[in-house]
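Q: I've put the structures underneath this note.
Bear in mind that the values in this text are calculations on the coordinates, not laboratory data. Keep in mind that this is a model prediction, so the values were computed, not measured. Cβ atoms are built from the backbone, for glycine too; each structure is taken alone.
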Structure 1
Amino acid sequence: MKSNNNKLILKKIKNWKSVKLKSHSSGHIILLDEVTLRTLSGNELIIGNRLIAHKVKKEWSKVKKEINYTDMPYTKACFLSADRSERESLKLKDKLVGYGMSDLLCYRADKGSDLVKIQSKSWDPLVDWLQNQLDITLLISHSLAPIEQSRDLEKGLSKLLLPIEPLALTAMNELVTLSNSLIIGLALLKGKILPEKAWKIMRIEEEWQRSIWGTLAEQKAEDKIKWSLFMHACGILKLVKRQ
């Protein structure tokens, strides 16, 4: 049964007729013609979150001829989460802490510029929120020179990320990578900011540059892809919190 199911995935060709969601002792499983769906690494996919499980079932039900994982964000997230080892999870959390130590929100335009005024208005509330959460002070730079943040910040960020479950961690990785900001990712995780606002404030400098130089067609196409990835990751966080 396992080898047959792997063929379904690796060939990326639809070779099943029915898709079912079934309860499991550890959550929920997806059945393709009564064969349990497995990840690309061959692990049985067990989804603890009922709402996410329904999303995954819907994605597989919508497949017509070939499997296209770019159209299956919930499946991709579940596969990544299921295949990630505990050691890999710790490394991923360390990576996210690294983003926080050189966070986008801590690097500003020149003092007195119109851009820095916009950045300060949008970014300062989130910086203040994190400072209050960790009882620390973040350093803010107005140059490209690297900031050496405190060891207390590193410890505090690690502590905030420690209890995050695998699926939320996968979503956080997407959000932080796209925004270059762990602060924005944490604010989304904690419900301190809405996705649409987060998207807007993480792109302040980029939109500022485009207001001067214009936007290329290639940039618009890339924006559309990033927007989709960002919003689906936010959707996963929302469903994880609702469970």
Structure 2
Amino acid sequence: MGSAVRALLLDAVGTVIRLREPPARVYARVAESHGIGVDAAQLRRRLRAQLARPPSLPLDGLQLSEVPEREREGWRSIVRNALGDTAADGPCFDSLFTLYGSADVWEVVPRAPQALDLVRTRDIRIAIVSNMDARFPNLLKQLGLAGRVDEIVIPSNCGLAKPDPRIFHVALERVEVSAAMTLYIGDRELDCVDAARAAGLRALRYDPAADDGAPDVLGSWDDLSDRLA
């Protein structure tokens, strides 16, 4: 791959963490606990459309202290479109927002912790670069990953979001490693891998379902060591 890797930047969802169960099932369960009836098929369709591309929020002109509330309102719009006004404007939304900030609905991708531990033995800096909201650092602590990374770069602490390549530049500054010696791994082509390459990084797409040997794909965390040379 060229120069030896001295920093590893990672996406979060679909790369190092994932949901334990489909969102529609969780949304329905929480809504019904608040007395809100749900059409399961309709909810699945609405959430599939909404979550295919999570909220892209305009951050220009915002103070960093204002970003978390903007993020919260972005998720409120998803709940409104999925479950209606009663859910979005009442305690149902609060329950969902709290739940998705906890390890109750998230889990670590298998073998990712072991791979990160191996990377750290090589004195390689690790940062997560994600569009996750301000709840994310606490979620990483709950999942036991916070101590395995050196930096967390998210919109609420830098004012930028992928696919803006500047968020990768912020990450490089924080890990103090050049783009030429940094590898990025993410599961989405357009707003992850392509965006990282636009910022001058080498990048791999994480895809356990990919064919073995695909040059720009990491199919298993167990193969990471071979991609760091």
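Q: If helix-only ellipticity at 222 nm (-39500 (n - 2.57) for each DSSP H run of 4 or more, over all residues; to 500) comes out at -10500 when worked out from the coordinates, which of 1, 2 was used?
A: 2
Q: Output the label of whichever structure in 1, 2 has the greatest value of mean count of other Cβ atoms within 10 Å over residues 82-89.
A: Comparing 1, 2, the top value of mean count of other Cβ atoms within 10 Å over residues 82-89 belongs to 2.
Q: Still on this structure, please answer the following. Of the structures labelled 1, 2, one was used to calculate distance in nm of label points 7 Å out along Cα→Cβ at positions 50 and 130, giving 2.0. Name it.
A: 2
Q: Suppose relative contact order in percent (Cα under 8 Å, 6 or more apart) works out to 18; of 1, 2, which structure was it derived from?
A: 1
Q: On to the next question. Tell me which structure, out of 1, 2, gives 1.4 once distance in nm of label points 7 Å out along Cα→Cβ at positions 26 and 170 is calculated.
A: The structure behind it is 1.
Q: One of 1, 2 was used to compute FRET efficiency 1/(1 + (r/R0)^6) of positions 90 and 202 (r between Cβ atoms, R0 = 41 Å, to 0.05), and the answer was 0.95. Which one was it?
A: Computing FRET efficiency 1/(1 + (r/R0)^6) of positions 90 and 202 (r between Cβ atoms, R0 = 41 Å, to 0.05) on every structure in 1, 2 gives 0.95 only for 1.
Q: Taking Rg/Rh (Cα atoms, Kirkwood Rh) from the coordinates of each of 1, 2, which one would give 1.03?
A: 1
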